[in-house]
Structure P
Amino acid sequence: MSVRYTPQAVELKNGKPIRIEASDPSGALEAGRNTTMAYRILQAHQKATGAQSSQDAQFHLGFDALISHDITYVGIIQTARASGLTRFPLHYALTNCHNSLCAVGGTINEDDHVFGLSAAHRYGGSYVPANVAVIHQYARERMVGVGRMILGSDSHTRYGSFGCMGFGEGGGELVKQLLSNSYDLSRPEVVLVWLTGTPRPGVGPHDVALALVRETFREGRAKNRILEFAGPGVADLSMDYRAGIDVMTTETGCLSSIWPADISVAAYYDMVGRPEDFEFLQARDGSCYDALVELRLDAVEPMIALPFHPSKAYAIAELQASPREILKKVEEEANAELDGSVALDLLRHVGTDGSILCDQGIIVGCAGGLYENLAEAARILQGGSVGNGYFNLSVFPASETINLSLTRDGTAATLMQAGAILKPAFCGPCFGAGDTPAKGALSIRHATRNFANREGAKPGLGQVAGVALMDARSIAATALNQGRLTAATELDWEAIARRKLPRWVETYEGTVFDKRCYRGFGHAEPDYELRFGPGIVDWPPMPALGDDLLLELAAVIHDAVTTTDELIPSGETSSYRSNPLALAEFTLSRRVPDYVERARHIRAKAEQLVEGNPTEDLACLLEKLGADAARTQLGSALFATKPGDGSAREQAASCQKVLGGAANIACEYATKRYRSNCINWGLLPFTLADSTPFDYEHGDFVYIPGIRAGILQGREEFAAQIISGGTITPLTLHCTGLTTTERQILASGCLINYYADGQR
């Protein structure tokens, strides 16, 4: 077994993890957690006045920098403008790597880019034009620093391998930083990821990452925790290898990550021309951790994560040994998730000889498009051919600096000579906005996610395709066999090793950024005119929380997990993310197609109630409940078992709010970032007790009297009533762990209202 999880706490002693007794009478765990790399960085970023003691329940953090891409930065700046923004108080970089294709909605994508550049001038920020770099590669080359913290409006904001803690959150948390407020965080647990051994030839960072995700995601072993990497296996890993593992920690459900900063990290900072941003950072003896993950790099095999989640990972050899049995099982699970709208056929990809035939290969983005991945793929493909059949291979270097290096040292030529197509820096294939495969196709990708519909297909039109995640090395090996699934370890690595592998450090040239990117931090131009396109629309008015609350369920989803891609689809809908009204029309469109119509209907009834003219059926219901119509607010609500896995996009919550949403009810929330998005957009994040059954349907009601006063008073349990089929039944709702600020945001109705009310 390459990865083993131990739930018991451990302490580093003499450079090795030693288990702490469960009783821990001396409190060693609590004290030792404060000396971890993670906590040392967190403590250095405490923002609250009167420095918080190490025993406080929360951190109140200020970040060193912010970063957003063109799906999110317009909404963030618009929210901050409505809340009193005059300048960016810290370095804020606006990148353009998601909505780079101007094929949907005419000019609206490029209009957003023009707005971004004008905002960088006006408020003093950085601007990275389209196709120059994907968001996280720009941060790696130009923003990270050892001991720093960066907050990004993208869930894969992970820079731990550079000694820098990255947090991916919804836009509301970035707005708070832009208005000089704090990021409030309950003291997180820290998991030690102990690396030993050295990866075998042909095993890449994605293989390691998928093995880690498989072991940690399913039971929430890393959920909202920080992963701290250490151990003798770190030293021999290149920086690209470390970054490739680190960026995928998001898929474990963790909050952030951190690695040691050693001589390899020092060499990286020298290479990118920023040696002053380096200092040594190591795990210390005496540091204590809440759990341990032991990861044997030499035991990791080439992996494949099958649809529809990175945690559905198998060794490629295991899949090859039992292709029909495994694919049938995964196919059944996938089709249950698709809920009958369309069927995925994976078994069609098994040939008569039992081999698995793939249709498309993609190496892309912050995980796949790193220099070393592409150089290794080129070594494998040298002298070979991807063929002229159905299989095709596309390669997206993560930045123009990488592209320039690949061009100068001949790596790009090797890839092209084998039939690979080189494309510019772009995140589209990661979320369904580019390189959409054919219906029924199997696409193998060194990308971050393979959720349903994230490849760009539209189930409502009868389309579906499958994405499997693999490392660039095995994708290249498969391409060499013209689509027949092949693990890179099956190749002759002695022969491959004799082929020259160029080194990025010899050809890196960062002047690409200097010549094309605008850097205006500290140089705000308050009179600079913001440039608005017709697709950039202000947020509509949003009501404050009423004294009493009546919720009508607009959607009830019993799936084990509901992703943000289901809450608000990615792909072509991304082009409308600067127009909250237009984007809201896509809410839950691929999971609950009737949701928008239902939510609109509820919102219309809510408006009549505010006007003192409730519909007859609503008036009868209020009378039956003994509710005061003048005190009661009506809003729609979503019930989902575990919503919010995946992207940090705040639109997963804001679109519900725009349509009149007032709450989510869940058994638990998949991520902190989605729960924070709900709060920042005024959606009450209710949870149910573990034993509470929820077999209700859309159209049922939940009544919570005294909700506003209770939230402001800090109550965490609310006596509610659920009305289903004419029967009224008691229901207990929980709303736990809210900070004072979060309670005030919910009472105001959303973060914009909170600031408009004069709160800071």
Structure Q
Amino acid sequence: MVNIINSKKYYYNNKLVDADFLHGLGMTDRNLDEAYKGTIAYRILQAHNVSGTTAKGAGLEIKFDAMASHDITYVGIVQTARASGLEKFPIPYVLTNCHNSLCAVGGTINEDDHVFGLSAAKKYGGIFVPPHQAVIHTYMRETMSGCGKMILGSDSHTRYGALGTMAMGEGGPELVKQLLSRTYDINYPDVVAINLTGTPRHGVGPQDVALAIIGAVFKSGFVKNKVMEFIGDGISNLSVEFRNGIDVMTTETTCLSSIWMTDDAVKGYYLNHGRLNEYEELAPSSLAMYDGVVEVNLSEVEPKIAMPFHPSNVYNLADVIANPADIFAIVEKEGNELLSSNDVNFQLMDKIKNGKVHVQQAIIAGCAGGTYDNIIEASNIIDGKFIGTDEFTMSVYPSSQPVYYDLVNKGAISKLMKAGVNVKTAFCGPCFGAGDVPANNAFSIRHTTRNFESREGSKPISGQIASVALMDARSIAATAMNGGVLTSALGIDYDNNVPEFCYDASIYTNRCYNGVEKPTGSDLVFGPNIKNWPEVIALTDDIMLKMTAVINDAVTTTDELIPSGETSSYRSNPLKLAEFTLSRKVPEYVGRAKEVYASEVSRRESGALTAEYTNALITAGITPSESISVGSVIYAVKPGDGSAREQAASCQRVLGGTGNIAREYATKRYRSNLINWGMIPFLCDGYDFNVNDIVYVPNVRAGVLSGTSEFPATVINGDNVTQITLRLDALTSSEKDIIASGCLMNYYRDRK
């Protein structure tokens, strides 16, 4: 079904071959060395690269064609750019309102953010998509994608590769750089071929294929920070929305971006959306080199389920249905180990009754689930049935008003409503815990993007825990048809012919503000919760880092670093939001960090370290330079999986954080967020840190600026003194200066 080839392969005459085969045709090593330029990814990256380099592995400086943010990120981005000298949006910038659109928490503050967003679109010349019109990625697919384009979004699921658009999700500071006409700097990434063959069986959907791939590659990191390039004759057997459904989930592999071959189906998509000029046939050149291959036989994929608490925790749905006790026992044990620091009892075994799994909730929503094709097929499966009158509930969120409108015209909405399904407007809430939060101990199946613990809105730290499993819309509908008894769509007799989607552009034209290239210069409108960033100081010569949290989990998600859900209402208020930092993982962190920050404030005011830090240096026999500061630090084995949101780093910085120490960083975007907020992304192996360790790092400013890779450091805890080495992976010249300046805002301010 899915096979990984961890070696170079060459695309030649529409098939993948090895070097020996090509040597046999008379090709030289020089031919093969240049073959990396034959990928679709290379051509798109080079078309947007202003550095002039073409060498594999060399530094790229990318300028994007368009950008997108939603209403828990755009306020901070505009505020940061404004503080750094923003005058107008230099490229189309779309501000959507699909995360805080309920306006149900914190009084007026969510709607105040929307008013701010519209005023920013007017002032600087952007596009404003009001609440309930579309989820961010559906709007970008429908209106802004284009073959050969590159789009940057402040949401991790910014993926439009199936439409020939290389898109990336990053933290807000990377969008700020584009708003200030700067570049996105990366080394030329490895490119992995995702070779699709065969045809999906009746009842198999895009989430099934996506989960099969995620389950195969995530744990090994096979595609981490690489580009996934989809090729193969199996592509032609997939509708465009099926491709989009696979593509958006590539984020969960930790890849950098994705791109697909395009064909007449994609051409038809652009024609249907009134943008035929955006179509271009994309395919690898006659010779293209890939750094690895993932082979996917679509004919062998069967319905999948990603059990709590990660999209990579994948099982065959048929196995779970046939042997629920065996699999639930494993998942329950792993879940309770993960949640061991919380006073909760994670249960799954009680969902088994008379040998069958009973589900309490089902959701089809967002950029992954709420597409036209998914909902059409789900409505056909459930047509004429009903979900029952017991505890099982189901909600469907069409991903845009144009999608909703056509589903109404096609009769799909009436089928769902008659079956007892709640049909709601475009909203990302079920994906991040702001809508349809399940009951404590409930089991929810969802065609959404993630199922991390507490991601759906429960709070383990408060004794609440629910379980989310990811499934495809088709099997979710089959489960609903049976009143919540877990059921596979494979073998269900239903009409899977999807009538052509009829897109009506007037729905957006009549409601969305489009001010591209028409900045008015009018005033921004600030609600009382919208606050400026507090002052951040530059990096000093020496630093003392006090360990305020130690997390030894295999992976730490951004949802654990800064929870989603109700915290979203405070994303425009840095100090209020910071109060939630690590609140569901290490609730003592905020208090500890504030104590460290108070010591730093005292140092700035008095010019001397407090007694705690002075005595630590005396114990270690260290005489520091006159330029020394105190900051907090956290240790995590592998932090940063999941969301792109910058607040996972900025909240630590607001509380006086100076760095992170990790064995590795889960994603490039989290490491970039740390750097852009002036926090040093240290690495360290072989040392067991403890809370309250004080880590002294001398000459750190000089080391960062000079590109030093190893930093001798001293760990002091009471009378115990240990010498360690902290490592720092290579930084670009601008990243060095950003850390030295203290943060991205300072960096631009200092260069005005």
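What follows is calculated from the coordinates using simple rules that are stated; it is not laboratory data. Everything quoted here is computed from the prediction, not taken from an experiment. Cβ atoms are built from the backbone, for glycine too; each structure is taken alone.
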(message) If you rank structures P, Q by distance in nm of label points 7 Å out along Cα→Cβ at positions 3 and 643, which sits at the top with the largest value?
(response) Q
(request) Using the calculated result 19.1 for mean count of other Cβ atoms within 10 Å over residues 259-266, pick out the matching structure from P, Q. (result) P
(message) Among P, Q, considering only mean count of other Cβ atoms within 10 Å over residues 627-634, which has the greatest calculated value?
(response) Q
